[in-house]
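Have a look at these structures, which come just after this line.
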Structure 1
C-alpha cells in the first residue's frame, strides 16, 4: 500500500517517522499568520501533478518551515485517520470524499497510496484547486462549502472528516449532505477535537504556550469582557495574538461553532444514518476541584466536560 509514498520519499531523499496519535487541525492553523502559510504553499502546488512529485513537494515544504515538527505531526495524524478508515472499508478503487480537507494534501497523498479510484477533498481553506495523478488514481482538492456539496447524489463510497466538525456552524446540514452523497452501503468516519466544552475548547493551544494563561474551561465561564479583565495583567506585550485578538477569537470568531458535546452527540443520532460506533475521546487529567466547580456552574456532567472529542463511524 505505502510503496508509492515510500518511493517518493526515496526520490526526495527524506524519510518519515511512524504514525502517531497527534491531532490534526488545519482550520485553526489559518488564524493569525496562517493565511501567510497558505499563500506560501500556493507556489508549491500546481494542477495535474504526479503523486511522486506532489509527495516531494510536501516533504520539502514541511522541512522548510519553522513549525516543521507540528506540520509533520499533523501529516502523520491525517495518514493515521485514512489508514483507520481503510481498515474498516477497503479503499482500493473506491471514491473517497473528505470534508474539511487539509489544503496541504496530507490525506490526499495517503488515499492515493491506498489505491482509491478518486479522492476529493473539500474545504473553505483551499484557495487553489489541485489535481494529483497516481498510477490508477486521481486526487483533487476543491474549495467548497460542505453545507452545499456540488456532487451528485449517491456518488461516493466513503466520507472522511478530520478535526473539522468542531468548526462547522451548521452540523446537521453537513451531515445531511454526507448522507446524500454517500451510496447505499457507504460509510463515513468523522473524528474531531477539541469540542467546545472541553477544557481547551477555546483552541488557543494552536498559538503556543500562551494558551496556558487560560484556566481550564474559562471560556465557558467568562464573558469576553471578563476574559479581558482577568488576563490583562498577565498577557505579554507584543505577542500574537494580542489579548483583544485572543478574546475575539474565543468569543466572536466564526471558526469555532461553540456547540457542546451533548448537542454534538444528538446531531449524529438524528442524522438519518446508522451509527456503527461513537467513541468519546477523554481529556487528560484535570484538577478535580476545578472540574466540580465548572460542572456546577455550567450544569454539565464531569464526564461530558472531560470529553475532548468524538470519533463516529456512520453507515448508510
Structure 2
C-alpha cells in the first residue's frame, strides 16, 4: 500500500541486507533454499521491470545475467543503483528478513542512515497462523523438508523479530522512525495512510492517498513469470486488492491458555543451549516475555 503513493516506488522483497555483497546474498539464499541460484525472485523481477519495463521470462533471463555480472557489487551499490533508477521517486524496501538479525538492520542503516524506518506490526497470533501456513505449504510443495511442527514456535520468532526492530529503532533520532499497527492501517486506511505520508513529508492529498489504497496496481502484485515466481507475500500475490473490511485482533492470552504451544522442538534447543552453556526459559517465562512484547506494541 505505502509503495503505491505517487512519490514512492514499492520494491518487491529483495533480501539485500542479509549480506555485504551481492555474491554473499546469492550464497545465503542458495543455502536456505537450493532452487535459488540468483537471489530471491523479487530481485530479478525488479531488475527486469527497471530495465525492460516488463516482467517476462526473457526479461528475467536478462536480469539474471545482470545479477551474474555484478556479483562483486556491495549491496549498498545495488540498492543505490535501484534508487537511482526509480528517482525522483523514493524506493520502499520491505523485506521481512531484514529484521531477522541485528546485523541485517545495522547493515541497512549504515548503507542508508537518512532513510525513514517504518515499523509495521501485526498481532502475534495472526502472524503465527500465516507463518505456519507458509512453512507447511513450502514443505508440501517440496521446497522445504521441515514442516512447522519441526521448528521453534512462530510466536517465539515473532517476539525475536519485533524485539530486534524495537531495539534498533530506539537508537534512531526522533522523527526517523514510526510504529503503526498493520490492523489499523487495513481497517482505517483513510486515517492512517495520510499520517504515514505526512511523516515522510510527501503528498497527503486525496488523489495520492487513493493511490495507496490500490496495492493491486503494483507491477509486483502478481505471481510473476515462470522463471521468477513470487517476490512478495504469497497471500498478497493471490489477492492483492485492499479488502476494506475491519481486521479483528485475536487474544494472545486466550491462544496460549488454550493451545500452550511447544515453544521449541523437543531436544533441539535444549541440546544446543547445553553445548553453549545457556539456560532455556521455562514455558511460563516465554509466555510472559511474549505478552510483554505484545502489550508494548499495543496488543492483548
Structure 3
C-alpha cells in the first residue's frame, strides 16, 4: 500500500537544504517536489489553487475530481511532497479595499488531507514538520520574507513585526508558530502518530532521536541519512549578531538600514511569549525534548 508524506514546513528550518541535498537522495522514494519539475508543478499548483479557492460546498462535491488529478503524482510505495509555503501566511496574498487576504493554512491543510484520504488510507498519510526555536525562527523569517511583510505594513521594521506577533488582534507569521496549537489542530482530524515533529537544531546536529524518526519514516538506514547531512550555515542571512535583509538592495538601493539585530530584551520577550505553548507540546509528544534545546 502506498504511503504519502507531506513535508509542510516550517519555512526557515533548513527546507532548501532538505529539498536539494537530502530528499532527492533518499533511497526508493518518489520525491515529487519542491522544486517541482514542469509536469509536477502544473499538476500540484492547479490542485493547490483549487484547494484555496473553492468554497466548502463546492470543495466537498469536487474531492474525488481533485484526487483523480493529483494521484498520478504518487508513483511509488513511498511518496514525498515538500512545500513549506503551506505554512507561510502571506502566500496567495491579495490586497483589496484595504483588506488583506492571505493563506488560510489550517483550512488548506485539512482539505489536502481529505483529498489524500480518497487515495490512500489515513494510516498511510503523514505530515512532517520541522520545528525551530521561535527566538531564532522569527528574525530568520523576517530577514528573508521582509518584502511580504512590507506589502502589509509599508515599513521595514523588525521590532514592529515582533510587536505585531504579540498583538492578538493582528494576524501574521507569529500566530502560526504556536506549535502546540498547530499539533492539536492536526491531531483533531488525523492520527497523532502520523504527525511527525523534528527539531531543526537536533536534526542538523545529527542527534539520535530526530535522525531515527526521520530514517524510519522514509525506510532509509540511519547511517545513510547521517551521511547526507553536511555542515551548513543554519542562519544564512545572519553574520555575527546581524541579520541582513535578503535582496534589499534590489528594491531599495539607497536605503541605509540593510541589517538589524535582535536585542537580548526582545529575545527574552519572544521566549516568554511562546514558552508555555512549547511546554504543552513537549508534554504531549514522547521524547520530543524541547527543553534541552531552549524552547522553554
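Every number here is computed from the coordinates shown, using simple stated rules; none is lab data. Please read all numbers here as calculations on a predicted model, not as lab measurements. Cβ atoms are built from the backbone, for glycine too; each structure is taken alone.
Structure notes:
- Origin of the derived value -15500 (helix-only ellipticity at 222 nm (-39500 (n - 2.57) for each DSSP H run of 4 or more, over all residues; to 500); candidates 1, 2, 3): 2
- Structure responsible for 4.2, with distance in nm of label points 7 Å out along Cα→Cβ at positions 71 and 239 calculated and labels 1, 2, 3 on offer: 2
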